[in-house]
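What follows are several structures.
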Structure 1
Amino acid sequence: MARKSLLKTTAMSIALLGLASPVLAQSLCGGAGTGGQWIGGDEASSDISTTDTYREQMALVLGGNDYVALFSLSQATDVRLEAAGRGSGDPLIDLLAADGSLILSDDDSGGNAASRAETSLEAGTYCMAMRSYDGGPMTAFVRIGRQEHEPLTDGINTQGDPGISGSCAEAVPIGPLGSTVNGSATDTPYWSFTLDEPTAISITAVNESADPVITLYDAAENYITENDDFDGLNSRIDRTEPLAAGTYCINVTALSDETLPITLSVSAYDPAAALIAIYDRGEAAPPLDGTVPVTDLGLLGTRVRQDVNASSRTSWFTVDVDSSSLLMIEAIGNSNSDPVLVVYDDLGREIGQNDDYGGSLDSLIAARVQPGTYIIGVRKYDDGVGLIRLLVERYVPAQ
């Protein structure tokens, strides 16, 4: 990454932070935007469609919370979103629509642990949420601009990888939408598929031991988008805006082991399935309407314990609190499981998340809360099934 660009913009970033003010009394992006910062300092200066250059802020993330940058588009625009951590910081980014639905996520596509995503968006207001991969404190630069603006990060494989033999002209056809193929990045670095009509699509590459990266090109080998580490170390591209009819090429690389087989699939984008997948990963709170199974643990007195036959799919629970309290929530794997824990309020605002607390694989969240319903998600970090003990304790102020 060209670090000089970070130095050049440091002064501007700090100045923008001085001007930026939290968004109050609003429920942007399904509540995720409450307390967020307009990337340009105010709403009028955050219309990326009309800005003369990118907008950037320096963000501090503490306690496993998200930093949320808000921006708007007055017309359909091709945008680039980036986050680059300082030092060893490893940011992850989510792009949310005004209604709170997830448009895309990225980790590491900027290269050197930075995040980067390029996509086409319609006019509207959007939230870019950034958090630390390991849940620890982090300082990072956040940049949002049009695709012709200067990038913050180098990206990966934006022009293809000259070290890999073959090209899109020699790509192996995958088959019709819904097809799944297997092959290593060494044996089959390029695959192709054809759309008979404009179609929104999803592409997945699965094998965490290989750590796949997928890059999408059109028939002329023009770069469209890429992804690394969407779901753990697996990769996924969701193109919610239909791609034009024609032939497309996918370049598959592996960051860990290029000889391991990678399962690649291309299918029509399913918004309902994509939403369920978000709940399964714990990236958003499920609705309490029966769409997703949620176990009600009832009104919390002082302590409740629940054993969870956990998998990599998040199991959900609710507790009710009737007065201002301190909640201590633990997920204990007893060295047999590696739990990941997340807590939301009933509006879907994240209260906290944690993995690997206190030098162990167990998780812990402490949060001051007001009366209401709280949604707790717990899952295993890795695949397989294992027992996790969930403990929720409530402490009240001394009288």
Structure 2
Amino acid sequence: MKNRLGIYIHIPFCASKCSYCDFYSLAGCEGLIPAYQDALLEHLDESGPSIKQYEVDSVYFGGGTPSFYGADRLCEIFNAVKLNGNVRLDAEVTVEVNPDSTSLNALRLLRGEGFNRLSIGIQATDNNLLKLIGRRHNFQQAQQTVYNARLAGFDNISVDLIYGLPSQTKSDWAESLARVVELHPEHISCYALKLEPDTPMYAAYRNSPILPSEDEQADMYCYAAEMLNRHGYQQYEISNFCAPGFESRHNLKYWRLDDYMGFGPGAHSSVGNLRYSFLKDLRRYISGVQRKLSVTDEYQVIDTLERAVEYIMLGMRTSRGISEPEYRVRCQSNWKPIQRTLEAFREKGWTVCEEDGRWHFTVPGFLISNTLIGILLESQASGRIEGTPWLSEAYEAEEKIRIPLSEEELFEELYKKKISEE
């Protein structure tokens, strides 16, 4: 049986740029769409021999705004994928859509051609917030898009939401979640607002007092995890929740270190021990493909040590987590230092070990996962240098990431400080 492969197609065109977005996408470049379509189809044809070595079980059209690009063009691209690869009949085929650039007829066309999963960028249910962050739709259009998707035959719908928006309170966030749950999507993604340099929102709101604080964002996150769980949505990754059996199969490839190929400017690929990406420049990408020149931007061979790091970094983002047998097979490294650290986290309430031996974060652990993963990677490094004296001494001399205090320990420390001051 052939190995499985995911295909990612980047559509870098938008009607306008959202004020928080730093993804590679372009507004006002519609004149390049025909040339890009030709280049993308040609690139897929050139890559056919490589794709045919696999069974394609997921295809993801992301952006940018694929729905703005046009359903006819998306179907033409998907047919090219099918011609150049062994696309399974049960493959998950996702397309991102925005409520302002899709219609019932377009959705029916997509569904008829084999697209079976929609990712709808709703982001907020408050129309004032939507306008503030540069979205082109209102919530009523989002509701209509979900309704039309059901009419078109889609039974796998994902919705994106953002929390921590300017002036947004926990009560506002709770209302957004409630209104989205009423739409009964199979999958909900909840992302914290992150102000990225060179975006309009970074310039306007950096250090602004109307942005929710980190503690307020944490409260919103914990509320989402608890509320969505009550409504039957299981958390399977830091930011993603789904009805049973509706995990994003394509996204899981990234977190489980499975193979995927990306096409389009800025798209990334990971095949075997190779990682590469294409030029993040639409015109150079089109020209390079047309002239049979390389459009590769970065190329890297991943060694065993780096794969071991990635296994922890990505695996601990998911509720599936990591396990000793899997780690030993994939990474061929010493598990004991990681085990000790995971057990220390468990005492703080940040990790859980299931009956099958798999370790994963709890909701409080997910909240500070970046710090905790950093500590796990330090533990991993210590395991690799045991028995090498000069490396051991250098490692011990380095400043380590401190394990954060639990809520009880933090309260106790503050109480002791207060008593000493009195």
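Taking 48 as the value of percent of Cα pairs over 19 Å apart, for residues 244-323 alone derived from one of the structures shown (1, 2), identify that structure.
Among 1, 2, the structure yielding 48 for percent of Cα pairs over 19 Å apart, for residues 244-323 alone is 2.
Going by FRET efficiency 1/(1 + (r/R0)^6) of positions 108 and 356 (r between Cβ atoms, R0 = 25 Å, to 0.05), which of structures 1, 2 comes out largest?
By FRET efficiency 1/(1 + (r/R0)^6) of positions 108 and 356 (r between Cβ atoms, R0 = 25 Å, to 0.05), the leading structure of 1, 2 is 1.
From 1, 2, which structure was helix-only ellipticity at 222 nm (-39500 (n - 2.57) for each DSSP H run of 4 or more, over all residues; to 500) = -2500 calculated on?
1
Where is FRET efficiency 1/(1 + (r/R0)^6) of positions 52 and 220 (r between Cβ atoms, R0 = 25 Å, to 0.05) largest, in which of 1, 2?
Answer by largest value of FRET efficiency 1/(1 + (r/R0)^6) of positions 52 and 220 (r between Cβ atoms, R0 = 25 Å, to 0.05): 1.
Laboratory data are not the source of any read-out in this text; all were calculated from the coordinates shown. The model shown is predicted, which means the values in this text are computed figures rather than measured ones. Cβ atoms are built from the backbone, for glycine too; each structure is taken alone.
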